[in-house]
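Structures incoming, each one as C-alpha cells.
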Structure P
Amino acid sequence: MSHIPPLDPRVAAKKGFRESEERLKRFWTEASVASEGEGFVVLLDGRAPKTPAHARIVLPTEAAARMVADEWAAQGEFIDPGTMPATRLAATAIDRVSQTREPVADEIAAYVGSDLLCYLAEHPGNLVAEQAREWAPWRDWASGELGVQVEATQGIIHRPQPPESIARVRDLALELDDFALTGLATAVPLLGSAILGLALQRGALSGQAAFDLSRLDEAFQERQWGIDADNADRTEARRAEAVLLDRWFRAL
C-alpha cells in the first residue's frame, strides 16, 4: 500500500468527518480514553469522534488510544489534520485495511522482490563498502529471525528473490492485527524495504535507525555535494513519519 493519505479535514463528534472546505474549529474541551469491550475508545467531551466511514475510533490498547486522544487534545482553535498522524493511521485501519487485508499484505510482500537492502551501488567504493557493512546484518536478520532469505546484487538490474521468501513476508503481514498491518503498510514504502519495515514493526530497529539505513545513498550524496534546503525539509518530514511509526508499533 502506498503512503496512507492525509487525514481528511472533516470532523464532527456526532456525525463523523464532514466534508467542508472551511477550517473547522475545535468543538471540544477534553479528549480522553475509556475502555470499550476488548479495546479503548477515544472520547471528546464524552462523545466518540468518527472515522470518515462513520465508525467509532476504538483501538486495541490504551497506549494507542492515548496517542490518538493526545492529538485531539493538542489541537488549537482550528483543527489541523496534518498534525494528527496517529488518528490517520487508526481511521485507515478501521475503514480501509480491515476490509482489504490480503491485498495490503500482497503489496507489502511485493517489496521483497525489489527490496532496497538487496541492491548495492557499483561505485564509488566507499559507498559500496558502507552499504555492505550496514545492510548485510539486516539481510542476515531477515533470514535468521523471519525465515526470509534474500540475495544481494550490485547495480539496478532486477534480481528475482525466492518465491517462498515473498510468501513468508505475506504470511507475517497477515499475522498482524489491522492496526499493526496499517503501520507496516505505511513503513514499508516509506523505507523502500519490507525487511526494514518488519524490523521496525518488531522493535529490532528504532524509527530513526530504520530511516537512516533506508537513505544511506542520499546521505552519502549529501556529504559529497551538500544538502538542498527543499530536500532537507522532505527528509525531515519522512524521518518524523518513521519516528511516529515507531511510537505506533510500541503503543500497540
Structure Q
Amino acid sequence: MTDHEVYPNAPLVSVSFELRHPRTEGLTNPQRAILRELLGDALPLMRVDNVASQTIEFGPSGPMGQMNSEEHTKFFDRRMSVVASFSPESTLVETSQYSGWGAFSELVLNVCSARNEVERLDGIGRIGLRYIDEIRVAKTESPDWSQYIKPSFLGSEIKNCDGLRLNQWQGVSGYGPEGGRSLVVRHATGDGFAIDPNAELKRKNPVAAGKFFMLDMDSFWIPETGIPAFDSQLISETIEALHNPVGAMFENCITDQLRNEVLR
C-alpha cells in the first residue's frame, strides 16, 4: 500500500465500499440475529428499511410498470457515522467520519465475512471504493480555485462567454480498465453540499452551505471473465489495489497552498 500524508483538516465527507454479488433471497430474521451477534461490537444498532423500485416490462400492449419492494437491513454505530447495509444483491459499508484506511478496511472485511457466514454468497460481481471530498477554503463569494486546485482539474481552457462569467465547472476522467480495475474521477465546483448534511450518517464537523470543490473518486474492479467464488482473500487484495491510487489522485489535484493554508 502507498502511504500518503494524513491531513488533520481532510475534506472527506464520505467513504464507501460496495460488494455486488448474484442475487439472494434476502435476509431472514434468524440471519439478522446472527449478523447482530457478529457485528454488534462495532455496529450495534439495527434497522430494516423497505426500499421501493420500479421495473418496466414490454408486452403486446406496450410497456407496463410494476412497483417492487425489498428489505434492506442496516447496522449502525452509536455515533450514526458508520453503516453496513445488506440488500439481496449487494453489501455496502459507508462512513461519514473516516478514521483511516486500516480501521475502515478491517471493518469491510469483517462485514463481508459475516454476510457470507449467514448466507453463502454465490460469487463476486463487482468490488468498489468511493471517496468524496468537499474542499472548502476561506469564506468568499467567488473563490479563486486556481490557487488551490491544479489547472487540469479546472477546465483551464474554458473562458467567459459573451459577458457571462464562468462560475461552475464539471469534468470526468476515466482510467482503465486494466485487469478489471478502473478509476473514475468526477471533479466540479459547487455551492451548498456534495453530500446532504441531513442524511442518515452524521458529519464529524458540520459546516455551513457555501462554495466548494468536489472530488469524487470511484475506484472499482469487475471480473473480466465469469463470476469468481466468494473469497475473503480476493476481497482483501482487491480493496488494497483499489485504495492505492486514491491518495495519489487527491495529491495530484491540489496545490501546496491548499495543503498549507487549509488541510494542515
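All of the numbers you see were taken from the coordinates with simple rules; none came from a lab. Only a predicted model underlies this, so the values are computations on that prediction, with no experimental measurement involved. Cβ atoms are built from the backbone, for glycine too; each structure is taken alone.
Quick notes on this structure:
- Between structures P, Q, the greatest calculated value of distance in nm of label points 7 Å out along Cα→Cβ at positions 97 and 121 is seen in P.
- Structure (P, Q) behind the derived value 19 of relative contact order in percent (Cα under 8 Å, 6 or more apart): P
- Given -15500 for helix-only ellipticity at 222 nm (-39500 (n - 2.57) for each DSSP H run of 4 or more, over all residues; to 500), calculated: source structure among P, Q: P
- Identity of the structure behind 1.9 (criterion: distance in nm of label points 7 Å out along Cα→Cβ at positions 113 and 185, calculated), options P, Q: P
- Here the criterion is percent of Cα pairs over 33 Å apart, and among P, Q the highest value is seen for Q.
- Taking mean count of other Cβ atoms within 10 Å over residues 129-136 as the criterion, the largest value within structures P, Q is that of Q.
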